[in-house]
Every structure is written in C-alpha cells, then in structure tokens.
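Colleague: Once you scroll down, you'll see the structures, which are given as structure tokens.
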Structure I
Amino acid sequence: MKNKDKEKLKNKKENENAATRAKAEKKRARKSTVITFLFNIIGSMIVILIGLLWQNAYDVMAWSNALLLAFIMIFFVGWIMFIHNKNIISIFTHSFKTFGLMLIGKRPAKSYYEVKVGIEENPIPNKYIIISFVWSGILLVATIILTILAL
C-alpha cells in the first residue's frame, strides 16, 4: 500500500509541475505576442511621424499617405521574414556574402548547404510573420478609410 501511495503522490507532483510549466509557457508566448504587436505599433508610429514630417502637411490626405507608407514598410518586413523562411533569398544573400569575402581574399564560414539547413532548422516563428501581416492589414484598412474621407 505504501508504494502505491508514494507513486500516486509522485504522479500528482509531476502533473502539478507539468501544469505549472504549461502555464509558464502560455504566459511567455502571450508576452512574446504582445511585445511583437507593440514593436509593430511603435515602428509604424515612427514611420507615420517621419511620413508626416517629410510631407510637411497634417491634413487627412497626408495622414493617409503616412499610413500607406507604414503599411508598405510593415508588410515588407513580414514578407521578407516569410521568404526568408522559405529559403528563397538565402541563395542571393549567401552569394553576395561569398562574393564580398572573395574580394578581400577570405572564404565564408558556412557553405550554402549549411546556411540552407540552418534556416530550415531554425526558422523565424510564424507568429511574428502573421502578426506583421495582421497589423499591416489594419493599417491598410485605416489607409483606405482615410483616403475615402479625403476625397
């Protein structure tokens, strides 16, 4: 009887530890998502501010243009992360790096195959890409609304 009680107690502790780890992982994932959204929001605010200052105008059309600029930049960042994960640009980046190193007489530390496998093994998490696309979609909707209002 004592062995069964000990095993039950041990299993109960393991289940509690697993539940605690799961909660901590969910909290970390939520925090990471919030930080990514904040990064996108702050980045787009900076781009909007630069767009407004560059135009030296603050009417509805200027805001629309600045939002369009922010949309393009955030969408571009998400798109670059997406094509990086698909190994579309790795051949170009590795080629340019190899060419540049050849000019100064050095060899790259990794071959193209190693770079490609490294990207496949450690891709950028999809949530960062999705968040960038969602935020750029929100910016696009705001841009369309302001453009209609400006007309």
Structure II
Amino acid sequence: MSRIITQSLEGNIMRAFTLANEFVNVCPEDVWGMKFGGWPVWQQIFHPFAVLDFFLRAPHEHPEPPLFEPGVAELKKEPLDPPAKLLIKEYFEKNQERTRQYIANLDDSALATKHEGLSTRFGRDMTQASALSLIAAHVMYHLGACDAALREQGHPGVF
C-alpha cells in the first residue's frame, strides 16, 4: 500500500505544527495577551489545535475534553486572562500526537474514502484527504494572523 500522498499531506501538517510551536516559543508575553484580528493572539494560535477534534473524530465518538470552555476554542468567547504558554504547548503536543496517530492509520487508498465524522459535521461529503488538507490550511491561516501580530509589534515572524 502506497503512502506517498499521505506522507506529503502529513508533511504539510507537520510543517504547520512546527511553525505554530515555534511561534509559541518566540512570542513575547506582551504580544501573547494582545488582541489582534479581533481575538487575543494566544487564542488565535490555540483555536486550530482546539478544533482538531472536530476534524478527526468519528461521527459517534465523544468529543475530547476541552482545555477551556467550548466558546473559547470556537472563538466565540474571550477569557479574561491569557493562559501560560507551557499549558498551551502541552495541549499542542497532545493534539499533534493524536493527529500523527490518525495519519499513521491512513494510506493513499484511504484518502479518497469518506470521512464520516467530518461529513456529518459539515453536512456534506468530505474525504480523508479533505480533512488533512483542512487541518494544515487552518493552522497556517491562524498562524498567519499571529505572525502578523509579531511583525506589527517589531518582532521577527516565524515565516
């Protein structure tokens, strides 16, 4: 069974994860808690990792316990204080490992199969490949906003 395409998609996701981790490492505390693009910077980078469960879980699987109330993960509610970076990094690691495990169970032939859980949540047919592409794109989108916040405050970005 071939994994050439699967590994290529995985590479895109891992690159996005690496940049997000680097962002957390280099983001100064004053930028971490700053509001940028309508939401605190920390919440912008937290969001795509908090919703990985949305992209990965099966239709009848129970959602993973959230780190914060769902409104925080969904960018619907802003908490009062920014969390410690270490807490976010640990959360990232857990969710990154879950994503790696998910991808390890796929080969190229599985990429075209329907992702039942995501299809149910989106209300239209989505493939395994769609889920992987969306994960990479979603992390990079929010990372772009965070990187812009760094640069606007005079710090080098991670790109």
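Colleague: When you work out distance in nm of label points 7 Å out along Cα→Cβ at positions 34 and 130 for each of the structures I, II, which one comes out largest?
Modeller: Of structures I, II, the maximum of distance in nm of label points 7 Å out along Cα→Cβ at positions 34 and 130 occurs in II.
Colleague: Can you say which of I, II returns 33 when relative contact order in percent (Cα under 8 Å, 6 or more apart) is computed?
Modeller: I
Colleague: Tell me which of I, II gives 49 when you compute percent of Cα pairs over 29 Å apart.
Modeller: I
Colleague: The value -19000 for helix-only ellipticity at 222 nm (-39500 (n - 2.57) for each DSSP H run of 4 or more, over all residues; to 500) was derived from one model only; which of I, II is it?
Modeller: This value belongs to structure II.
Colleague: Can you spot which of I, II the value 1.00 was calculated from, given it is Rg/Rh (Cα atoms, Kirkwood Rh), for residues 26-89 alone?
Modeller: Value 1.00 for Rg/Rh (Cα atoms, Kirkwood Rh), for residues 26-89 alone corresponds to II out of I, II.
Colleague: Still on this structure, I have one more. Who wins on Rg/Rh (Cα atoms, Kirkwood Rh), for residues 74-113 alone among I, II, i.e. which is largest?
Modeller: When Rg/Rh (Cα atoms, Kirkwood Rh), for residues 74-113 alone is calculated for I, II, structure II comes out on top.
Only the coordinates and a few stated rules stand behind these numbers; no lab work does. These numbers come from a predicted model, not from an experiment. Cβ atoms are built from the backbone, for glycine too; each structure is taken alone.
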